[in-house]
Structure formats: structure tokens, C-alpha cells
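What follows is a set of structures for review.
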Structure I
Amino acid sequence: MTDLTRISHWIGGERVAGESGRSGPVYNPATGEQSGAVDFASVEEIDRAVAAAKAAFPAWRATSLSRKSEIYFRIRRLLDEHRDDIARLLTAEHGKVLSDALGEVARGLEVIEFACGIPHLLKGSFSEQASTGIDVYSIRQPLGVVAGITPFNFPAMVPMWMWGPALACGNTFVLKPSEKDPSASVFTAELLKEAGVPDGVFNVVHGDKVAVDRILEHPDIAAVSFVGSTPIARYIYETGTKHGKRVQALGGAKNHMIVLPDADLEMAADAAVSAAYGSAGERCMAISQVVAVGGVGDELVAAIKERLPKIKVGNGLDEGVEMGPLVTAAHRDKVAGYVEGASAQGATVVTDGRETAPEGDGFFLGVTLLDDVTPEMDAYRDEIFGPVLGVTRVETYEALTLVNENPYGNGTAIFTRDGGVARQFQFDVEAGMVGVNVPIPVPVAYYSFGGWKASLFGDTHIYGPEGINFYTRGKVVTSRWPDPATSKVDLGFPQTR
């Protein structure tokens, strides 16, 4: 085994070695070898990061919007110049193929580009002469120290979704990235410092539940953003709000793609394969369940099956590879267990990824296609988070009921040529993000991302306009400049006439 890379914290503008004596392994999922060890923060180290952020807040908050925008344009340039470096870190620790990693960086950059317009985004409103001699105006101000707890599947993009708007609004930030692939966050911190972000404004602390719980309990942290599984999202929301924090906690998903008989089946099959198996299915917006309506099932399943042998699975850095490994051996085994369980519960295993996985010690699983999946099966009910696509067959538009009765409500898609049906679907469906002939409807940066039901705890979606609102609070000022001629004692309720 080669020498392990030590991945440390970033506090107060510099790398800080962990002192807790605890660490976690970081693997290269394509080889199965441990490549690094990440320091796990103690409560005291979390406190040190929060203290650095708190100390940096007054000056950062007072920094002009023009200056912040100038810094953000430099952040955007540096991230763009180093997108290959960031993507290679993602591939080395997460396993996603290089092209997918580059796409992740690009989508994160869109949020940074949106935040470059912070002088416009924080414009308030003004009403002159609301009452005689009185003007009223609104402003939005930062919260203070805020924190982000991010998942393994998007180690660069999801943090950008959080710190991008948070810092632009004038907050300071403490990031707790996934311990499975933490290097991109520390590299990003170095780029932010190079761009001119003052020391202490952005901090990175690694760790496990000890770090998470201290973040949720810390009295100097005003808000917490989270993306991850639904059980943890619920815990984050309940614990954080109990301690008086503003919380947005995005949870899991079971995204359905409905294919109607009039759909372009070649397009639908391409979309299903792309959306199900990209990033080895480790996406909260992945399509994991296709609902074939009417007589379209046989032809659609055949078209999907025909495409699967062409997907090249392997090391994400190798030329031509389209799908990499899963993030850990334990997760690979858990996903494989769903394939076995689906067969036992009556589903038809059309293509078995356990039989087509590349040989070696990497955490690989080939693509799997299940037919005849019914709502009572585990493979239907659970978020598998792997390269497993299920097909459920229904006779009518009852497919809508399947989506609406599902406990998750992240994203959904419908494939049809009928504009009236598509419009009615987007009106009726209970999900936060809807695609019409678009399988993964992740909103552009100037809208906001988030689901409904068990896919979101809290009432605010992430990035875009709702992200700006989440990281600020409103203040309304009513002002009158002295005029002795209009001053008098009036004990009545304030009037605006």
C-alpha cells in the first residue's frame, strides 16, 4: 500500500491537523485500496472553527456588495481554471467517471455565477411618503455563522449550493463534508483564499456524528443546510430546530419516470438509461422507477435492455468508461442485496449487474434492470441509490397515483407527445421538480432546488432565490426626519393616513 494522504481541517484560513486522535479511511473505489485518512474533529475543534467564523463575521458582513461581487468573479475564474483538478479529486475518492465529475463542477459553477450578482439579489424595496413625511423600506441582512453538512455523492457541487449564496449574502461558513470523499472541500478552501476570501470566512471540519451533533447544538451557528438520506435529514431538522436554528434538510428520493403510449420510445429509453445509471445511480435525482403505461411496457423494456451491454463500466479515469464503481464496498453489497431481494419477491431480473461487474477489488456493480416491480416490493419502496432501474407496468394514468402516494417527492418526469396531458400532470403531481420529456429536471441556478414530502424538511429549497432568502433575514425600516411642525403626542394606534 502506498503512503496514505492525510486530509486535515481548514480553520481560520489554513490547514489544521486534527488533534482528536480519531480518523476515517478514504478509498479509491475503483481499486478498493485505501488512499487517505481524514481527521475527525472533536467538539473542541468544531468550536475552534465556529469561533474563527464568528470572529470573521463583522468585517465580512461590512464588506461592500461591490467588493463581494469582485471576489466572487475571482472565485468563479479560479474554480473554472481548476475544474480538471477538482474533477480528478472527485473521481479518485467518489468513483464517478471524469466526465460526470466535470459536469458536477460545471453545475456548481452555475450557482457561483448566480451569486456574482449579489448586489442585485440583495436589493430591497422603498416606499416614499407611505404616510405623511414617512418613508418605509426593506432590507435583507445576513444571519451570522452558518453551517453545511454535505453528502458523498456530490462532494463539490452541493457545498457550492450552500456556501455560494451564504458567503455572498455576508455570512461566514463552517462546512462538514462527507468523510468518504473530503479532499475537494479543502482544495476549494484554498482557492477561496486565493480569490480573496478573508481568513475565517470559510472553514472546513471533517468528522462523524460527533461533529454533526456539535454543529446542530452550537449556540453561535444560526442556520444549518443539509443534503443526504431522509432519516438523517429528519434528525438534522428536528435537532437543529430544537436548538433554535433555521434548517433546510434535503432528504432522499424515489423518482418515477412515466412513459405514456404516445411517447417517443427511443428518446424515453435513452433518457431512462442515462438517468438511472449515470454516476452509478448515486444521485438523489436519479430515475430509479420507470412506470410504463398501457401496452408500452414490452417495447420499452426491450429498448432499455438493448442499450445496457453498451455501457462501459470501469475506472472513471480510463478512456471511454461511462460508469464507475459505487462509493464503498458496504454500499455495493447493500445495492446488490436489493437485486437478490427483488427476484425473491417476484420481480423479473432482466439484466443482473452482479454478473457483469468488472473483476478486481474495486467496488463495482454492473447495471441492473428489473421488470414487473410492484409497489409492495423493497426494490420499489426504498431508495436504492445504485445502478438498479425498476419497471412497473400500469394500464392507465393511475401512474400519477403511484407518484403521489409515494412518501418521497423529490423529482419526477413524464414522457409524452400530448401537451395537454403533460400540463395536467405538472399541475397534479406532488413533487418539487418536474420534467416533461426531461428525465433529470434539476433547476437552473436562478431557480431553486428541492422536493416535497419526505424529500425536504423545512420550507426553503436550496440555492436560487430561496437560497438567498434562507441565508438572510428581512428587516423593515420606517423613517421620518424631524419636522417640528408635524410633531405631537398621539397615544392612538399608528395610522398611515
Structure II
Amino acid sequence: MFRRTALAASALLAASALVLTACTGSTDPASTATGAPDADASVAIRLVLEPGNLDIRQTAGAALDQILIDNVYQGLVGRTPEQDIVPVLAEDYEVSADGLTYTFTLREGVTFGDGQSLTPQDVVWSLTTRRDTPEWADSARLANIASITAEGQDITLTLSEPDSSLLWNLTGRAGLILKEGDTVDYATAANGTGPFLLDSWRQGDSITFVRNDAYWGEKAKVAEVVFDYITETQAALNAASAGEVDVVTGFDANLTDQIEADGAFTVVTGPSTDKGTLAMNQTAGPLADPRVRQAIRQAIDHDAFVAALGAGQTMYGPIPELDPGYEDLSDVAPYDPDAARELLADAGYSDLELELTIYNGYPTLIPQLLVSDLREVGITLTVNSVDFPTWINDVYVNQDYDLSFVLHTEARDFENWANPDYYFTYDNPEVQKLYQESLAATDETEAAALLAQAARIVSEDAAADWLYNGASVVAVGTNVTGMPSINVNERLNLADLAKVAG
């Protein structure tokens, strides 16, 4: 499903020039705010990528998950920014030793935004409908569930075979609980159980949430959150300087000194699962040769990408450090232009011409660096900058490309490397076997070890290159507290967001 690409233009820095400086921002979501939070406050947050509609059941894209999950919609379980799984609508849960039975105890006293009570039947209906409706995003993630039943407040999921990813899947779209028989127009409205209610959507401009005063848990600390969609970095910086926004996400770390100059903002950096991925079409031509793919990898100076972006870290495999199965794979493809030239010569190429198809919402520094690095080893790279619908059609659907760059923001998305039909075009039966074994494992450590083994094979096959593991870079007003700083391009849980009066 397309959902798994989690393409997010907002997560890339919108710098248009190559700037080689280091990020000087804080690594902690600290605030210099003093005084009591203002319960009537409104907080304006700059985002980049606006959703096309609000139907989280079947509309793809990380822009919906980023704002709607946790804040408006919830599941039986959720995830912390650090990627830990925690109870949400379930006050507790148990997993049988054989991994085939999951029992959740549903909280009492939970209501939807429209005032109707959450019932066990709503849970059964939501999960059953998700599983049985292929048009709904992540439907296949519940395929191993043989039955979903309720007795009192207990919800029981019985699996046909173990699935170590099930709890994680339930923290995302697959596990969202909706109201059975709801007549809400999901494309423009929402009805969830979270701490915020959708108040308005000014398409092309902003989305506004208001506090849900009937929320079952601790009430939100601000009365209103406004997501202002501002594409250009300079426009966002101007809005911050004018006091029009309180938080700037997707911020260019190289502009830290500018936004911090008057003391009104602090730049915070945190880890993320953002993966700057250079896909290589392996179906035919030069890129079908692993020596050519390995040459491309060793021609790329990954440190230069991190330096140019001003934040993040190098990455040499498909699993980022926040995810299970991570291993430092820098030994697989170290920067070595001489080795790259030798590999190309062995493959019979001296003057190779390739095309990079890239969404035009990404900063030009990405293709600039790639063109420069590959030129040094005898590869001429032509850049084909396209709009997003064209990218979807040509690259994602038709797999008509040589190289393509995408920032994949989704956590725990290794499954794409075990799917030969995915646009990566990578097909390795051993990797697919290891991935299935990791799903069947009932021990978390064993599952992670199997993923690590598979990930090393993917990297050794030069299935792609991973230019960098991006950082979450957020400029936060010094009168704002509780703003998330980890993996903000994927999810923004604003339950603790607060603002000091004045």
C-alpha cells in the first residue's frame, strides 16, 4: 500500500543552496518559559505539507497521521515519541505466551467528539471493518487476526499465526477506533476520542483544533492549536519573526542563528525515523548489476549530506537507529571514489549516464550533491524534477525511473524491502524469508535480530543507498512548552503542549 511510503515533503529542509555549517540548536525540548500556562492560549504551528483531504481511513500520506493520530483519533494502544508502545483506549492488555491471543481491557467513560460513548462494539466493528476492507489504509496489517470479539470491557483478538508487528500496527492507522454507523464526512470532518476536536479547515491555509473538554484523560493545556501550512522556509522564518507562528517544524537547521537572534525562539533537534533514500531501479540496464549500485553508494559522501543539512546522521542501511533491528552498516559501503571507479570498470562502464527522478518539493541541495559526487567517478546524472502526481505515476506506480530520491518518514517500514512489487524493485527471497520469520517470532529480541540480519543483506546487495537519517528540527517559541521534538514529521502528539501568557 502507498501508505507505507510515508512521503513527507515537510520533513526535508527547504534550503535551496548548499550550505556547509553545523547545527547549533539544542537537543532537548527545553523552554525558557516562566509562569503558569495559559489555559486559553492558542498555539500556531508551521507545517509544510497540507493533506488533500482528512479521510484517515483511506487517504494516503503522512500529513494526516502527523496531526490526526493521537490528537483526534486514538487506538487501543499508542506509541511514545521514543517508539514505546503504551495503552491508550485500553487501560491494559495481555499477550498469550504463544503469541496468538491479545486481550485488551477497554477504558470506561470514553466518549467521541460528538458526545456518544465508546463501546466495545465500536472497537470490534472498527478493527473488523479495517481488516475486511482493502480500500482502508493498512487493512492488510490485520490479516492474521482470525477473530475479534468482546465480552464486557474485554476485547480479544485471536490470531491465525503469531505476528510480532501486531501491537505496533495497532498504534497506527490499522488500530484507530471509529464510531460504528458514524455519518461524519471523513473527507472534511472528524469524530475521534482524542484530546482535541477538529474545529475548521481553511484549505490552502490552515487547520484548527480546539480542546476537547469532555476528553477522558488529562485535558489539553491549550484551548486551540492552529496548523499553518507555509511551504517556503523564508516565509516561515518571516512569520516567526512577526510573531505569527509559535512553532516552526521542518526548520532549516542552518538558519538557527537567525531565528534565535532575538531570543524568542530556540531550535530543538531530535532523532527521527526519516530515511533519505536513493532508490535504484534494478529491473534492467546498468542498475541491474550490483557492482554499479555498489559503485554509486561508494561514490556518495554521506557526511557531506549531513553537513549540508545541518542536522541528522549518516545511514548505510534500511533501518534507522530508533527502530528494532538497527545496526551500524557503515562498513558495507564506505565513501571511496577510487573503489567506485574500479567497480564501474569491472562492470564495463566508463561513461555511464543515468537519470534522477525527484519530487520538486525537495531542496535542490539533494540533486546538487548527487550530481557532483557521481560526476567524480564517471557517472553523468541528469535531474528530472517533477511534481508530486507525476512522481506517483512514473516512479511509484509504473516504476519508470533509473534513480529516485524520497524521504521515507514511516517508522518500522522494513517490510518494503521484503516486497518485490514495491517501487524499490528489490527481490531477495532470503530477505523475504527472514522478514517473515521476524514476524512469526514471539520474542522481541529474536525478531529484532532477524530484522538486523535481513537489513545487512539488503545493504550488502546495494538495494539502494541511504543518504542520511534525518533529524527532527523544530524552532520553538521560548514561551511554549511540551512541544514534541522526536519524529515530528511522522506524529505530533500535542497533549502536553502549553503556552505561557504574555
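We did not get these values from a lab; they are worked out from the coordinates using the rules stated. As the structure is a computational prediction, the values presented were derived from the model and not from experiment. Cβ atoms are built from the backbone, for glycine too; each structure is taken alone.
For structures I, II, calculate relative contact order in percent (Cα under 8 Å, 6 or more apart) and state which one comes out highest.
When relative contact order in percent (Cα under 8 Å, 6 or more apart) is computed for each of I, II, structure II gives the biggest number.
When FRET efficiency 1/(1 + (r/R0)^6) of positions 107 and 419 (r between Cβ atoms, R0 = 25 Å, to 0.05) is calculated, the result is 0.10; to which of the structures I, II does this value belong?
Label of the source structure: II.
6.6 is what came out when distance in nm of label points 7 Å out along Cα→Cβ at positions 59 and 371 was calculated for one structure; which of I, II is it?
Clearly, the read-out refers to I.
Identify the structure, out of I, II, from whose coordinates distance in nm of label points 7 Å out along Cα→Cβ at positions 203 and 243 was calculated to give 3.4.
Working through the options, I get structure II.
While we're on this one: Going by FRET efficiency 1/(1 + (r/R0)^6) of positions 267 and 283 (r between Cβ atoms, R0 = 35 Å, to 0.05), which of structures I, II comes out largest?
Largest one: structure I.
Just checking, which of I, II has the largest value of Cα Rg over 2.2 N^0.38 Å?
Answer by largest value of Cα Rg over 2.2 N^0.38 Å: I.
A further question follows. A value of -11500 was computed for helix-only ellipticity at 222 nm (-39500 (n - 2.57) for each DSSP H run of 4 or more, over all residues; to 500); which of I, II is the source structure?
Source structure for this number: I.
Have a look at I, II and say which one yields 72 for percent of Cα pairs over 12 Å apart, for residues 123-162 alone, as calculated.
Working through the options, I get structure I.
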